[in-house]
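All of the numbers you see were taken from the coordinates with simple rules; none came from a lab. Keep in mind that this is a model prediction, so the values were computed, not measured. Cβ atoms are built from the backbone, for glycine too; each structure is taken alone.
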Structure 1
Amino acid sequence: MFKQFKQRLYHLPFVQFGTLTGSAAIGQIITYLMLPILARVYSPIEFSEFSKFISWVIPLSILASFKIELSTPKQRSVHDQYRTTFISLALMLAICLVISILLVIGKAIGIDFETIYWLLPIGIMSTTAPQILFFLNTSQQNNAQSASYRILNNIILQLTSVLLGYLSWGAYGLIIGYFIGQWVGIIILLKGHFFALCSWRNSIQWNTIFTEFREYILFATPQAIIETLQLSGTIFLLTLFFGEPYPGIFYICWRILQAPINLISNSIFVIEYNECSKLLSTQNSYSSRIKKSFSKLSIFGILLGAIFLLFGPDLFTLFLGEQHRLSGTMASFLALWFVIQFIVSPFSFTAILANKQRQSLLLNSLDIVSKCIAFFIGYQMDSIWIALGLYSVLSAIIGICIYKWYLQISP
């Protein structure tokens, strides 16, 4: 009797949300505790090198699986969830092999790649595999396993990075620390699933994959790549228009601003996506659910945004040291962007459920274009702060429009 009650309690939505959010909170606390140490053992230039590496890894990791894993929560059976996950992982390995071959060919014809870029295939696998497996575990409500991943991944990643920083590994310390933390996470997420996934290795009809997952390949993938350009694209633009050390300064700023989004917004995305998928499958409305979550997020998001706006430079100096004060100034300029990103991003799944990926892609493309315009104007006026201010305002306006569109397409 008690065992049945415990199982029913554990599968309640608020318990699932609490498990994922609690683990994310612990993971982010670990990150926050270690970041002052990292900021003192790595220079802004070393963070800049790492940020440029990650700015390549993140969009390529999206391309590696073609976002097919997003269909996992929509699969009606565990059998189909394993099949979808296996397809995603197999595509990831194929893309990594292609990139490795391209690097070798480039080297053979005389292209002089920086040493750091030979690590791209490992970086892509380290980023893509946990994303795919995380969707599998949450779809099967293995929230304890997902929670363990969030916590142990952060502990190992941060401790390894700090150790290698003290050993003066430079930007490679951050990269190797990232790899080790991610692969520990992969091992945790694979527990209990490895043999079920391997059983599919000779059973996939690859000639039907494009037809079956066409919407994800043609629309969800470009949209996800565009969303990653919040970081990667900004680093490219900063490198192009303003040069060193601004990419590294922005990366530190982004890590702080992104922490609450990873902690709360991304956890809400996973829970809401799964719950709204169930409501849709039973032909029930979920727009009121989105509105309630949006209202709750707005209160907390506006409060955090006000803190970054008013006290950004002082908080960053206190927390990370004087050498990172400019990152705090960036946070003040990006406070408005942060608020809208925090409260709108969890509901991007509505475009997937409504099969509106094409329209979502166009809206997100408009957001990227606006950012490019902001940086070009800032470059012409020789002011990174004008660029960041316009970046924040234009992104906020488009973000509000996107949220209104989410409500329109939600039943």
Structure 2
Amino acid sequence: MNESRVKLIPVVTLFFFMFVILCISAQAEDPDYGDGYNTAEPVDPNGVIIEGVIADDPDQDWFSFTASADGLYDFWASSQTGTKRLYVYKLDEFDQLQQIDYFTTPSGGSTSKQIFIQEAGTCYVKVQKGSSIGLYRFSITEVDTYPMDFYADTCSSPDMLIPDGVAVYDGITDYGMDEDWFTFQTTALREYRIDFYRPGNTDVQYQFKQDGCGGDSIYAGTIASRTFVSWNGDDYDLRLYSQTHVKEGYYEISVTEGVQHTDDHGNTYDAATPVDTNATEVEGVLDYEANYFTDVDWFSFTASADGLYDFWASSQTGTKRLYVYKLDEFDQLQQIDYFTTPSGGSTSKQIFIQEAGTCYVKVQKSSQIGLYRFSITSPEPYCGDLLHPYPAGDVNENCIVDLEDFAILAGNWLKDNRPE
């Protein structure tokens, strides 16, 4: 073998590895962004993609951009290998970094996040290793600013919202003290969906109410989608506000009209369907379900006497639950008892009713809506019960006015037991 060629091979190999190392070093350092916020690279929030490399584990890349007051910003980022983590900061009045938000790219993919920035000024982005070093890209885009309040601040004069699925959007301003109020009309037994969005670094939430300022709160929180059925075609209200009342924010909210339902029995006790207590089977259907105001069916029956009443019920699909109530002296419903049907089967229960009068049965979903049947059987009738009261003049209370009553009356005629 040629001796000079043998000596050349190690030299060529050495130069090759030196070339590779130089290329890697060039990738790691070009561009080499600052490792602290005071040496951050300025970028514009106009959607331009910035490319960089996290060269080793402690390496960090810092960037700065100028934010507008009450601005909504789209952040997009990708990672070529592994994950990268991006943090967004702002300096407080003491020149201390305060984290606004953060997010992590998927491994070898991209993601985006909207971040709301309350105060104008310089903000900072720190990019660091998540699960792996290497190449990353990111961009910042200012969507819009929301420094003004466009909607009603009080429940007494809310803005009208059309349930057409088109979102209204606005900022919660005034350092979080602002509130926005909306009202919308509904059709009886129609289903509706409320959709809500907020950037994750804000604390805006919504309250779903009925009957305006003094009405009951149906829901308060941040769940993105809620459905309900309007039982009576009432007006409903939405309140948007800062949960802590100290943070400004951004929101989007819409109401969408859905399916028109039917119903076979009343949804409240004052619209209850009367039924007999003679073991006649009653059939009904729980027709619809939603997050709020799922179908319930109410029935009423007359308890003619105190005693044990036999209740029987079956469910075609899933389980149903039956509650038995009576009104107290303040016309408030008081639960007497309840029981649950088996899934696709039947059951029975004896329930003691202490006082004669009108009672109510509510049938509701336990595990599934659908067809159900039930019956009520009253105890054996007796003289003096609600359906067989003592007639006037029935002195011996045997439900008959006859000569025995006259004999008792005559035998006690003019007796006077009044105290002197």
For the read-out Kirkwood radius over Cα pairs in Å, a value of 28.6 was computed from one structure; give its label from 1, 2.
2
Please compute FRET efficiency 1/(1 + (r/R0)^6) of positions 116 and 316 (r between Cβ atoms, R0 = 41 Å, to 0.05) for structures 1, 2 and give me the label with the greatest value.
1
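Given a computed value of -26000 for helix-only ellipticity at 222 nm (-39500 (n - 2.57) for each DSSP H run of 4 or more, over all residues; to 500), which structure among 1, 2 does it belong to? Please list the in-between numbers first.
On the way: 1: -26000; 2: -3000.
Structure 1 accounts for this read-out.
Where does the value 19.5 come from, among 1, 2, when mean count of other Cβ atoms within 10 Å over residues 156-163 is the thing being computed?
That value comes from structure 1.
So if we calculate mean count of other Cβ atoms within 10 Å over residues 228-235 for every structure here (1, 2), which label has the highest result?
Across 1, 2, mean count of other Cβ atoms within 10 Å over residues 228-235 peaks for 1.
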Identity of the structure behind 0.00 (criterion: FRET efficiency 1/(1 + (r/R0)^6) of positions 44 and 308 (r between Cβ atoms, R0 = 25 Å, to 0.05), calculated), options 1, 2:
2
Please state which of the structures 1, 2 yields 4.8 when distance in nm of label points 7 Å out along Cα→Cβ at positions 108 and 220 is computed from it.
2
Taking 21 as the value of relative contact order in percent (Cα under 8 Å, 6 or more apart) derived from one of the structures shown (1, 2), identify that structure.
1
Could you tell me which structure in 1, 2 was used to calculate mean count of other Cβ atoms within 10 Å over residues 76-83 as 14.2?
1
With distance in nm of label points 7 Å out along Cα→Cβ at positions 68 and 284 derived as 5.6, matching label from 1, 2:
2
